[in-house]
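Presented below are the structures under discussion, each in the form of structure tokens.
All of the numbers you see were taken from the coordinates with simple rules; none came from a lab. Computed from a prediction, not measured in an experiment: that's the story for all the values here. Cβ atoms are built from the backbone, for glycine too; each structure is taken alone.
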Structure P
Amino acid sequence: MNKLTEKEIKREYKYHGKIINVRIDTVELENGAVSTREVVEHKGAVAVLPVDRDGNCYLVEQFRKPIEKILLEIPAGKLDAGETPFECAVRELREETGFIAEEIVELGYIYTTAGFSNEKIHLYLATNLTPGRADPDEDEFLNLRQIKWKELREMAEKGKINDSKTNAAILMALSKVKKYLSDK
């Protein structure tokens, strides 16, 4: 059985940015061989699946430069310094959708691309929504989409949602949304 460990020999930063840092780690593998790992460091993020009492989910369409496409995704954003994931969830929900939720439930977290990044996204379900005015960041351009829960699940099942955090949140929220909508 493999030990599944790597001993870090050297860490060298190549880039320090506002959102990410990039480093090269030299590691010793369990068989004694030496290899390198390219690592993108990220401060973490939060994503929120808002669902109202009528079974409407609210997602945003946003252009994503790294893939040169518009993605349909749940509201999300990076953690600010000193901010808890819960505080970030409340802030991002309001900024991107205008909604304030009476209840925000933690679903868990995911590592988005563990093969080269430590980015961790905390996932939440927001319910009992009160509408308000969205206030996105000045460099953020979004279209808010309303999609029924059943249709959103079907889109995910048919591979029509290409955003990993959105698919993960849908899966993690299945039983909670079913219970929330059946409590009418």
Structure Q
Amino acid sequence: MSVSGFISLAALLVLTGYAVVIYNSLVNIKHNVSKAWANIDVLLKQRHDELPKLVETCKQYMKHERETLEQVMLARSGVSAALNQSDVTALGSAETKMGQGLMNLFAVAEAYPELKADASFQHVQNRISQLENTIADRREFYNESVNSNNIRIEQFPDIILARFFNFKAFDLLEFEKADIADINIKKLFE
């Protein structure tokens, strides 16, 4: 084998190795996005299962607050539909409605001392609050994973392999303006 043949073979091996490293990195990032979405999905399903318990507990005390309870259940259905369709945009909107519904429900519950003192209500309220905090953390991780994926598939030389192997961009889980706006706490207690 000649020197030029050896150099050509070495260059080909280096390029192939580099392409394999890039491909494996892109696959890893893509699967991190899927894992992040799966984590959100699990938490949303857990919260989905807790909401009927909350509503049932509240129904015993809040006879005149049917609209508030229905708002929470409608929001629950919206989140479920968005999850079933894997529609990240619709999920962001549905999550905003769910947050508003829960905030209204907890604010209305303040007017019912017996409800607030109920152990079942306290347990479910705490569980949902814990889930909400964890969901917020997982949303952040999901969006970071999506951002990493979307940047990598647009950077050179990764873009070459990303296009060749049909790697796709993912949508961020974005919040509606109402979800990130300052909350008027005084209005909740009027």
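Taking distance in nm of label points 7 Å out along Cα→Cβ at positions 24 and 128 as the criterion, which structure among P, Q has the greatest value? Present the calculation step by step, with values, prior to reporting the outcome.
Values: P: 5.4; Q: 4.7.
Largest value of distance in nm of label points 7 Å out along Cα→Cβ at positions 24 and 128: P.
State the single structure among P, Q that was used to calculate Rg and Dmax of the Cα atoms in Å, giving 24.1, 90. Write down the numbers at each step before the final one.
Numbers: P: 18.8, 60; Q: 24.1, 90.
Derived from the structure labelled Q.
Consider the structures P, Q: one of them gives -27500 for helix-only ellipticity at 222 nm (-39500 (n - 2.57) for each DSSP H run of 4 or more, over all residues; to 500) as calculated from the coordinates. Say which. Intermediate values should be presented prior to the final figure.
Working: P: -7000; Q: -27500.
The read-out was computed on structure Q.
Tell me which structure, out of P, Q, gives 14.1, 41 once Rg and Dmax of the Cα atoms in Å, for residues 56-143 alone is calculated. Working shown, then result.
Details: P: 13.4, 39; Q: 14.1, 41.
The value was obtained from structure Q.
When you work out relative contact order in percent (Cα under 8 Å, 6 or more apart) for each of the structures P, Q, which one comes out largest?
Details: P: 22; Q: 30.
Once relative contact order in percent (Cα under 8 Å, 6 or more apart) is tallied for P, Q, the winner is Q.
Can you tell which of P, Q yields 1.8 when distance in nm of label points 7 Å out along Cα→Cβ at positions 8 and 160 is derived from it? Please list the in-between numbers first.
Details: P: 4.4; Q: 1.8.
It traces back to Q.
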